[in-house]
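Take a look at the structures below.
Where a number appears in this text, it was derived from the coordinates with a stated rule and is not lab data. Computed from a predicted model, the values in this text were never measured in an experiment. Cβ atoms are built from the backbone, for glycine too; each structure is taken alone.
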Structure I
Amino acid sequence: MMLIDSFCALRDYCEREDYKGWDPYDGLNSKLFQALPLLKRSALCRLVVIQGFKRCPVNLRPLAWVPKEYNAKGIGLFLQGYCNLVRVVSVRPELEALLGHKDELLQKVDYLANLLISLQSKGYSGACWGYNFDWQARRLFLFPKFTPTVVATNFCATALMDAYEVIGNAHYLDVALSAADFILKDLHRAPYRSGFLFSYSPLKGNDTVFNASLLGSRLLAYCYKYTRKEEYKETARASVVACCSGQAEDGSWVYGMLPVQSWIDSFHTGYNLDGLMAYEEQTGDTAFHEQIERGFDFYVRHFFEEDGCPKYYHNRKYPIDIHCPGQLFVTLHRLHKFAAYRELAAKVLGWTVRHMQDKRGYFYYQLKPGISSRIPYMRWSNAFMFNALSYYLLSESDIES
């Protein structure tokens, strides 16, 4: 019952908020900051504002007039979560009284799918999505609001594919499939060994990140599933080849190729595994299965403590980020390993609910040795955990049905 109680408390919170909220990186949305043009023009000031809001354990957003808004990736996570709930109650109708009746869940899917379509970034070759805030990178270049990213676009487009599967509305699929044109035509490609890495966005100077490239491959693989266009498969494979060549012998990946990107962390490792597994399953190409198994072995051995506490890095514990437990439930489901690691999932869930879920239903952002951030971020914390717990429910239903 812990799983269902936790999920229902979170769902009730998110529905009360109408899926709008704050984000760790939304400091530049401050109406107070926007009213100060001299500060707005300074890259250093923008960086200080973003990092100040992100790192401060006290929520300054109400005082600085940062509005709660929709975030496209967050809506995509919610949409996929509700699609999972439709599947759960379809095989276990006795759970409808707790999780929602199927017709009501389908209405949520339809509402969120249309909302997500309305949040597309405009002016690109295909459907794509970005974030609802300006974001100043540490290397002092600016991502303007709604600049699309391969990460957000993957989550949003594949959620629309899921919505098509449960509702049958071909418009959802058409929009999702057009995202392949964004991947192929708008992203840069950085040669790496015998393949290449997709850039994080259409902007220059952000083409060194393994998980972003693999999520681009993941989306192309799903587009290939529906269209059988060989270009999608071949392009996805080139990125997979590059990213697998960047995998260490022990199965790990550093975050990216730059010296400042040399850390190894939990949830981005999960993203890598999801991307590889999706490529294998949707294309039928099993050439990289050994890399999946080696990566998964590293993942489960290095990122979770005996009591279920999730770790951010492979070699140190803090900060404990809510993405770390959440991604475990998604990865176990997508790699078809939930049954074998059911005990681990239960331990991690129990630890996370006890330490990171507020009595009002939402999940905290991060725990640190000192003062922690318990701000209810909608995309980063709550949409992510809504999606993750829906996968946990789906995995349990697969076992029980």
Structure II
Amino acid sequence: MTELDSSIKTALVYAGVIIVAIVGISVWLSTLETEFEPNSTHDDNQLQTTTIDKSKFKKAPKIVGIAEYINTTPEQLEKDIENKVVLYDIWTYSCINCIRTLPYITAWDEKYSDDGLLIIGIHSPEFEFEKDLNNVKMAVEKHGIDYPVVLDNDWETWKAFENRYWPRKFIADNEGYIRYDHIGEGAYEETEKVIQQLLKERAMNLGLQVSSAQQLVELEEFEHSAFRTPELYFGYKFAQGRNQLGNSEGFHPNQDISYTMPEKLEQHHFYLEGTWTNLEGSMKIVSDSGIIKLPYHAKEVNIVTANPATLRIQLDGALLPSEHMGLDITTEGILNTSEDGLYNIIKSDIASSHLLEIYIDKPGFEIYTFTFG
């Protein structure tokens, strides 16, 4: 064999190897395409149903023990749930963590209700005044809630969901299986992506046209302080195990106690002056006047109250400055509590330590809790 023949033979071998490689790669790519696009059909607007093993998911419980219905009726709600993706939002209207989630929930309702999403607000009250239908109706109107809200006053639906938190969101697919569970604020992008995915599954299951991908809702999310005063409870029942009443007189269930303001105040504790009735969920002032002092660290302070009152607010012994003035405070540093519920006293850009002082000038004012951000 000549040198030329040898070169030709070598070239032919290499060419054969290259051809085999190209064919192999083509087959491999074809296999990948089939593997990663199992739902492809001839109609780009339709997707085939994907089989999902739902044995690990629980079915959403029935909504039970409801005292009142807002924006719906029992019959209508039962009918509306059928074949819908359902977001169950367990909330209560004086809970600041619940309130911060509502702009997202109402936006999702507006955006996805026509695509098969049903939102149900399960209003499970923390305090007695939150059981009042008129109070809840005012909150529903205030926050622009158009979806059904049910008053779970005896916590029967709360218990059916085995819940322990405000707020909490469960999302069930159109067959009633709970596919998502989130406690507290945040995870809005994640939650909305679950809504979109379950609506897509619903469309496939029902043979409907799948909507094109939509942009996520964009809202400014509240940023909590990394270090802040914890929630403070005035009711002796709620304060069990987390007593932060700083007065030496302490709690005395169902009794009227005269409190004296001590000279030294400790951060993250509240202090009283005047005569106050110790109630299960709150304290009510019975003397002609009284004072609440609170050394705190946060950028936001909220108060949950009942009964009309005019409260004078000071910060560090002076009139409340504009940069710390809450949404519900007048320019004169006054808080008028005309309705039972939550009020924002302090709102600032950064967390800092201060002494909050509240002066009450008549009996009847009732306070439940301080919350912070």
Structure III
Amino acid sequence: MIYWTITSYFLTAFYCCLIAFFYVGLLAIILRTKRQNKLPISSVQNSFSIVISARNEAGFISQCLQSIINQNYNSENFEIIVINDHSTDDTLEILNQFKIQHSIPIHRDNISIINLADFDKIDNKKQAITKGIEQAKFDYIILTDADCTRGNNWLKTINQFINISNAKMVYAPVEFAAKNIFEKLQALEFAGLVGVGAAAMELKYPNMCSAANLIFEKKVFFEVNGYADNMHVISGDDEFLMHKIFKKYPNQVQFLHQKEAIVLTGANGTLSQLTEQRKRWVSKSTKYENRYITFILIMAYFYNISMVVNLFIDWHLAFHQIVFKTLIEGIFLVTILKLFGKTKLILLLPLAEIFHVLYVIIIGIWANFGTYNWKGRTHK
């Protein structure tokens, strides 16, 4: 029993030190951002190709495209490339209608639609994105999702950050829109994931990012050979690329800590949707080239298991573990929630801890040994 107690406290100490480490990275981002905000504003407008892979997004694609068209940015300096990934709903029809309606007001035909049904042997998101990047006209690529919207200064903010930082890849913030308690719990957790990814990037130990708001130079994508080494892994169109670019340009991969750069996406409406999404995310956990990421995930997994076990064999110890976890995560989460202007979500943390521990344990096993469904496709 003594050995189990020591192990439990060791796992607790490891986890708390890990979050503290990320907290240092988050503070470093805030300080860097304050310094950058004092620099002169550049008048240079870079050109962007915004690439969107869409599959069965009939309910969201119009709002997504409209939020891009509405940018306070010279329309000559950006284009939109939408790849219809074998949608079985009205996505393609909506795209074609949107293009007809909006090509004239923005003075040029800067909306391109690529229908993957016209190509052979292209049937996953990484292939779809690659096809879009190949046809992109401009120097910078922005990946975003078909269910995302953004404010009117999104492009302007990204452009200014690139001019200041000279970054080869930029990870910009993503926020979950939330109305009910279930969605707010997801928004709280996802804010934490964004914060961890940002902090780790700043500390030169990158682990995660999101293709919902990811910017990089087109030439760099081909320099690192794109997705060639991991095309067989369904997930990871964001993180695997980030690791490859970081390996080549470790000082030019940065997080953009500005509210105007946020893209907004919907939280999962049902437990089933949430489960499938998280299974897809976790399914790549053993595929990382940098094994320290897998090691951290394993340690965090066993930490969560130890808390559940201790509820039955030593509830005092379980209580101590949960208190330490809640305190250290609370400090970290409040800091990143300030970026989103959603600090009130921290009030849900006690409930979120119960939700988080259980789903981490279940999904951690399920994602690596079972199958998951994504956009009507079943993957293993």
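A few comments on the model shown:
- For log10 I(q)/I(0) by the Debye sum over Cα atoms at q = 0.09, 0.17, 0.19 Å⁻¹, for residues 171-306 alone computed as -0.51, -0.93, -1.08, the structure of I, II, III it came from: II
- Highest-scoring label, criterion being distance in nm of label points 7 Å out along Cα→Cβ at positions 75 and 363, among I, II, III: II
- Per Kirkwood radius over Cα pairs in Å, for residues 51-154 alone, the highest-valued of structures I, II, III: I
- Source structure (of I, II, III) for mean count of other Cβ atoms within 10 Å over residues 115-122, computed value 17.9: I
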